[in-house]
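What follows is a set of structures to go through.
Just so you know, all these numbers are worked out from the coordinates, no wet-lab data involved. Keep in mind the model is a prediction, meaning the values are calculated, not measured. Cβ atoms are built from the backbone, for glycine too; each structure is taken alone.
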Structure P
Amino acid sequence: MKALKIIGIIVVVLVAIYFAAVAFSPSEMHVSRSIVINANAGKVFKEVSNFKTDKHWSVWHQMDPNASHSYEGPTREVGFKESWSSEMREVGVGSREITELEKDKMIKMVMAFEGYDGKPTATYLLEPDGEGTKLTWKFDEEGLKGFGKIMSLMMKGSIDDAYKKSLDNLKTYIESKPDYAIEIDEVANEAIYYVGIKSEVPANDVKAIQTAFANAYGQMMMYLQAQGQSLSGMPLCVYHNVEGETIVMEPGLPIATKIEVDHDEIKMNEIASGKAVKGVHMGDYVKLGDSHNEIRKYLADNNLNVSGNPWEIFVTDPGQVTDTAQWRTEIFYPIN
């Protein structure tokens, strides 16, 4: 009986301590860490807005490299979401989703953790700092109740430590990355159906290349109009060979679905969906070769293997925009 009485007293004391801790613990939690990275805001924003690259610097990725990660929505846009699952308690099961975003300035995410009803937020804030960028990483949660208050006290120190180590890793990672003359990113490309005309032209004959484009687009446009077909996007070109003195290229016009094509030169074709390195060329088409070289440099720097033919999409209509500096061409290299 004496032992039971002692146990009862201990239980009462523990319960009292718990309720006291709950009563006097704050109902909100805030963590904030900052670091100055010797890079422009665009370069920093590119990394922190793409959850897929966190594996290079996040301590949570380093804790469990075998954790599963899945992604939904368009990269670097509101709605982009990462979900993860790990058997390690420190990593656990959860998700984060971008809810607010201002390019090169701010990203706000809502967090979710399995078995926890709270909805904390994490925020990246970017601001100029000399020739670099000050990046602040915040974790905020309000309206904490009951055990959530106790959990916040237990978690705050570990989150602060993880933020510091991750930001140190991120600084090293970004500052060690080479710079490129154009915007380059790794993307998931959707399938494109198109009609195309393949031709071979001398690599150094600009006039011959321009003539081949004009003739191909003219023939294909007339054919599609006769078939009652409309374009589903901007003109493109697939390059089957760019080595040596001759270029084998296939100017194409995208359409929504596959069709039967009965023509000696025009063929139905498809660019398969998958992963690709995408570069954005701004300017006259005669300088496209320089942008291709930048993408090839990126591929080599990141040990990426090209898995098919590259293609270009001519986003800007030269008939509508006369300033060549505003001409946008997107270049894609498919990768494994």
Structure Q
Amino acid sequence: MGERKLTYLGWSYGTSLGTSYAEQFPRRVRAMVLDGAIDPSLDWRQRVLSQSAGFRRSVDDYAERCKEIAGDRCPGRTPGEIRALIERLYQRAEREPLPVAEDSSYAEYGGMDATAVLDAVSMAMYTPEDRWEPLSEALWEADRGDATKLGALGDEEGTESEDTDTTEGEGQEDTSPGASEPPAVPADNGDAALTAVNCLDVPHPRSVRPYWDALAPADKAAGVYGTAGVTAELTCRDWPSGERRPHKVAAEGVPPVLVVGTTGDPSTPYAEAVSLAEQFPAGMLLTYEGLGHTAYGRGDACVTAKVDAYLVKLERVAPGATC
């Protein structure tokens, strides 16, 4: 790239990559922003408890603040009604999959099971400004017997518009003998890649016992989000251990790193941002008092101004800075 030193901006897992670079090449860093921090000092169990508690808090935030964002579309008149509705859907889905339309991606499985419901609700916590209104409508309809819209929220496949021109010529499929077949589109391997990264980044026990022992603390800390998080980690039992181990950041000589933490972040809880900033020599913390996953680039003018000033002019963020 022709640059003598790196200027880096990383969100979410990108904060882990940035931290690793800073540890290996601290004097090659010019500026580094880590938004939505992952704390490298946490072991697998601590990470599960941290993240699952983050999602539970975010769902509570949704119940408490639904009216602010979704207005009359909220599926309940009070936070208590909204929490009860979500819990009711979980319990129903544990007994029998929630019904969906025939064209739903969940139709082949007989509907949405409890894990699918949990995933759909959790995904909506990442961007409240975009997802809470459709989530509210989806929950309302699911409670009345149709979970199709709820399933669509958890479906990662995009719905791109297709060429509907049926006139002769352009847009027509060539079905003549010998016409070349279009190249096959590879299946999205995002979930598999995420599993590989999570399992190799943090060592996991081979025995089932540690996972069993983690269930009660996880349930106490985060309810169904905690127990689901622990059982999901069982996937890593049979994976080889990577070379990384939980540790405090060791990056002597790195310039001041800016860590951005969102107080209502479901996936990378604010406490991890606080911890990571403290671990860096002269680390700086910018607190965003808001909801959703990460802060920079989501429209808050205060966050944008402070991060831009640091990245462009190397202006430091004052201790206790909050947006």
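Laid out as a table, the results:
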read-out: When distance in nm of label points 7 Å out along Cα→Cβ at positions 237 and 301 is computed for each of P, Q, the largest belongs to; value: Q
read-out: With Rg/Rh (Cα atoms, Kirkwood Rh) derived as 1.14, matching label from P, Q; value: P
read-out: Distance in nm of label points 7 Å out along Cα→Cβ at positions 69 and 197 from the coordinates reads 2.2; which among P, Q; value: Q
read-out: Entry that produces 0.10 once FRET efficiency 1/(1 + (r/R0)^6) of positions 109 and 229 (r between Cβ atoms, R0 = 30 Å, to 0.05) is calculated, selected from P, Q; value: P
read-out: Comparison of P, Q - label where relative contact order in percent (Cα under 8 Å, 6 or more apart) is highest; value: Q
read-out: Structure responsible for -10000, with helix-only ellipticity at 222 nm (-39500 (n - 2.57) for each DSSP H run of 4 or more, over all residues; to 500) calculated and labels P, Q on offer; value: P
read-out: Structure (P, Q) behind the derived value 261 of volume of the Cα convex hull per residue in Å³, for residues 77-268 alone; value: Q
